[in-house]
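In structure tokens below, several structures.
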Structure 1
Amino acid sequence: MQNIANFLFEVGMLKRTPRTGFQFLGSGNESVAEHAFRVVCIGYALAQLDESVNENKLLKMCLLHDLHEARTGDLNYMNKKYVTINEEKAVRDLTKTLPFGDDIEKILDEFNKGESKEALLANDADQLDLLLMLKEHKDLGNKYADEWIAYALKRLKTDSAKTLARQILETDSTHWWFNDKSDWWVNGGNPRLK
């Protein structure tokens, strides 16, 4: 149990590990854990679109895909030009004492190979999270987001992710909460008096 407790404390480090690409985008910030949460939700949505997918495996890949960053940190594109991380060693070291360490290693190995349907969808979920974030920043006026969006789109592999990406780009990021203009807070008044 001590090793599992240590693992869970290590996972908590992802809440404090910043994603570093935002410094180049010029706006926003996010932790690796925040990113992973939406990737899992995207993976869940993609799994619902294809009954042949092993949903459990896909969700594990989405959940764990950046686990190594608790040890390595998040490297952006520029960092990766000069710094090489040993992701395999980080994963090996963090899983070697866990009773379920082999499962994590197998899941991450399959994710990184990117050959199975689940791995393709999990990698697409990772890119779709980036795309969603970029669309949010574009809607707020970030002039650099469009160029980044073009590169994120090129990395998508599955038809379902490409279709979802088109819809994301056509949807205002505030639509989910600001679409109903009849709400009391838009038109004034006290909702308790109605």
Structure 2
Amino acid sequence: MRAIDPEHVRASLQASPPRASPFAVGRPSAVLAALFDQGGEPRVWLVRKSAHLRSHGGQVALPGGKPEGADATLLDTALREAHEEIGLPPRAVEVLGALDPYTTITGYVVTPYVAWVTEGFTPVADEREVARVFHAPLALFATPPAPRPVQLLSFRAPMPSHLVDGETVWGATLAILSQLAEKVG
């Protein structure tokens, strides 16, 4: 993947606006794909959820979650959750657009927002929800995933995935980041 900047990402997202599916039925949620440049390479922040969480515990995800009372929009939800989970202040990002909503097998309709981190940022994990914060090259998600065993409800099964710094990225997170890499690539 060639070097990209926020304007390229914004133009790519505007050229292909999100499409809502009539089959997208479930509980609303939102995530933030927070991009930044490291050595000319676009990277994205990820989290591994704490293992004790009832929903998606131990899985790799983008920062995000369900709307709360003060959230006027799903974008507000994504920004609030990124701030709570990894300490990313909303003022430190420029929101560039959104991707197609993704319906999970667990009954969520996830709206992914894409942002560019505009100022220096050192992540701080909310230990109640996040076991680890790390980042991955966006270009990785433009390549075909390989089957790896993942915990799926009460059993392990091979699922398409990418391995990043010892963490397995699969499912909704893989689908969202693959869509993003395709759009901006």
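Read-outs throughout are calculated quantities, based only on the coordinates presented, and are distinct from any laboratory measurement. What you see is a predicted model, and the numbers here were worked out from it, not measured in a lab. Cβ atoms are built from the backbone, for glycine too; each structure is taken alone.
Hey, distance in nm of label points 7 Å out along Cα→Cβ at positions 60 and 84 derived from one of 1, 2 reads 3.0; which structure? The value was obtained from structure 1.
Between structures 1, 2, the greatest calculated value of mean count of other Cβ atoms within 10 Å over residues 68-75 is seen in 1.
Looking at distance in nm of label points 7 Å out along Cα→Cβ at positions 76 and 132 over structures 1, 2, structure 2 comes out largest. When mean count of other Cβ atoms within 10 Å over residues 92-99 is calculated, the result is 14.4; to which of the structures 1, 2 does this value belong? Going through each structure in turn, the value belongs to 1.
One of 1, 2 was used to compute Rg and Dmax of the Cα atoms in Å, and the answer was 19.0, 62. Which one was it? It was calculated from structure 1. Taking helix-only ellipticity at 222 nm (-39500 (n - 2.57) for each DSSP H run of 4 or more, over all residues; to 500) from the coordinates of each of 1, 2, which one would give -19000? Computing helix-only ellipticity at 222 nm (-39500 (n - 2.57) for each DSSP H run of 4 or more, over all residues; to 500) on every structure in 1, 2 gives -19000 only for 1.
Taking 61 as the value of percent of Cα pairs over 11 Å apart, for residues 116-155 alone derived from one of the structures shown (1, 2), identify that structure. It traces back to 1.
Of the structures labelled 1, 2, which one yields 20 when relative contact order in percent (Cα under 8 Å, 6 or more apart) is computed from its coordinates? Attributed to the structure labelled 1.
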